[in-house]
Structure P
Amino acid sequence: MSFKEIKEKTKKGIFSVIRCKDYDLGMKMAEKVIECGINIIEITYTVEGAGKLIKELKKKYPDKIVGAGTVLELSQAEEAVGNGADFVVTPCIVEEVASYCKKNDVFFSMAAATTTEMFKAYKMGSEVIKLFPGEFVDSKIIKSLKGPFPFLEFMPTGGVNDENINEWFENGAYAVGVGGYLTKGINFDNLDLLEERAKRLVNAVK
């Protein structure tokens, strides 16, 4: 799908950030959150075999939106997209990744923590700014930023949970990224806890 199509499909969406080391655990986590109704899966490049995992998930769930996160190198972006990734997310501004995604019509979101970084990311083609780390700012920051930057969209990531997700959306979040709330402490023995968290998150959204 094109940049525009993915951007439209992810509006008001929950990016489920799958962060772990083990490939098989990453697969189980992704499957569990999909079963719970979360349709956007972000496989971070901290997962061993992240590119392969993206490919397998797209094959198994062709109607879901699957992409790559924690992308710091051009080679990672190229591998992810080559394996069917619908989007690319970076934890900072990575110019070569931005150029590649823009050239290839791939939706991407780069992280920024200052207004200078936000504007720079936007000028490079990142129309949705990853507001990171989100746990250190108040959700009202989006309304404040929309004053001088009405053309920017924001995806807070970090600190988003079932208790504050609606506050983020009410204050103008385009989408949210949820990682630690879902996957912290999860292993093969307590996937039911991940399921419980995912269901609470989905049910919390108005």
Structure Q
Amino acid sequence: MNNHKSDKKYKTRAKLIIKLLPYLRKNGLQSVRMDEIAKVMEISRATLYKYFSTKEEIIGFIVDAFIEYMNEETFYPLETDQSFGTRFQQIFELSVSLTEYFTDIFLQELEASYPDWYDRLNEAMKQREQLVLAFYEEGIQKGIFNDINGKLLIKQDELLRGMFNVKYLMTNQITVQQILVDYYNLKKIQLFKPEKLSAIDDAIMMPRIEYLTQKITRNLF
């Protein structure tokens, strides 16, 4: 763990950002003002400026935090069929979290208003994509995965952005949890050969899906 994460100021800043993220997800970056940010964070403007001097600093903190989040993804040696199942679940969980927070409007406004931060984030996401693609390729070579285009599997995750939408959920009478469970099963069946599906322990994944469901639902409504 990075040393700064044990710093009291960093922990407070992180807690404040967690309160802000759902608001930015819905409203974007460009129009939000510091007084609105303070209100969402439930602190005074004076307190806000103790932790963040500008909106740019807030955006930078968010981007850096997500880059660290991606870098902490554990890519340990794959020695058994079960290790491929565990890695698949880790990738699924992080991919859902990134897709949920990085909405189209967030990414578009980040690129337009904060191009340097966008480039940093984009580069980190590309690096993660290469690691995921290498994982898919190793699974294919070892006869665990179907011979499928890994880039299509990654691109598929973007479909979730349109589904994590109140109008979509209500129109189709579906819950966030149903989407996540069905999508998890879809990815699993697409990737793993039928005789290798037993390598995945679904009992481990269900509590994680429940946690993701609660987080996403809370941010939507």
Structure R
Amino acid sequence: MRDRGLRPPLPIVSDGAKGLIGAVEYVFSHALRQRCTIHKMCNVPAKVSKDDQETVRAEFWRIFDIADPDIRPGQELVGTVQRRIDSFVATWEAKYPAAMKAMATDRASRTTHLRFPVEHHKRIRHSNFIERTFGETRRRAKVIGRFPSEKTCTSLVRAVLDRASRGWRGFTMTPAGLRCLHDLRRALLEPPTMIRENTNEIAETLTNAA
């Protein structure tokens, strides 16, 4: 995809597949990786007794729900939510160590979406868009049963993806949000070039010039 011209995206949302994560970090090393919140929400309560699952699930979502509509995205908001994660882990760790170990693993990647415009948070914190597309592709393929060639199969998949992608574009864009995205892209993908790497080089240059 990169060789065919895909520019490095700002966020990349994935589940916990190590091969996929490794490939993303190798090919798009400057992109921000977001761990799917819904996948994690399913993993954590699965390690909790049925009596506490509903409570744990409700507390899990309260960690990521931002009530203040005027909150500013950025590192301060990331820090606030990560402290909520720490408090959640501390509350349940003694009773459910395995569940809280899963909650603490890869913690930083679960708050990446908080650096983006607030109106995008609930849409980029999970990978449900692509998961639904996988389900739709399987449903269409089962109807056909057997494809006459590989080309017909890939053509069907492309048609499903093309149709589904129309719903992926439903992001609200505001002037403040566009500025936020522009600043993120410039900071991550177009960082300023350092003239000198250290002060010794600068001092040596000035001495030679004198």
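Here are the numbers for the structure shown:
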| read-out | value |
| --- | --- |
| Of the structures P, Q, R, the one that 16.7 was derived from, the read-out being Kirkwood radius over Cα pairs in Å | P |
| Among P, Q, R, structure where Kirkwood radius over Cα pairs in Å, for residues 131-186 alone as derived comes to 13.8 | R |
| Answer label among P, Q, R for the case where distance in nm of label points 7 Å out along Cα→Cβ at positions 51 and 155, calculated from the coordinates, equals 4.0 | Q |
| Among P, Q, R, which structure scores highest (criterion: distance in nm of label points 7 Å out along Cα→Cβ at positions 11 and 171) | Q |
| Cα Rg over 2.2 N^0.38 Å, for residues 59-114 alone derived as 1.09 - corresponding label from P, Q, R | P |
| Among P, Q, R, structure where helix-only ellipticity at 222 nm (-39500 (n - 2.57) for each DSSP H run of 4 or more, over all residues; to 500) as derived comes to -23500 | Q |
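Here, each number is a calculation from the coordinates, and none is a lab measurement. Note that the structure is predicted; figures quoted are calculated from it, not measured. Cβ atoms are built from the backbone, for glycine too; each structure is taken alone.
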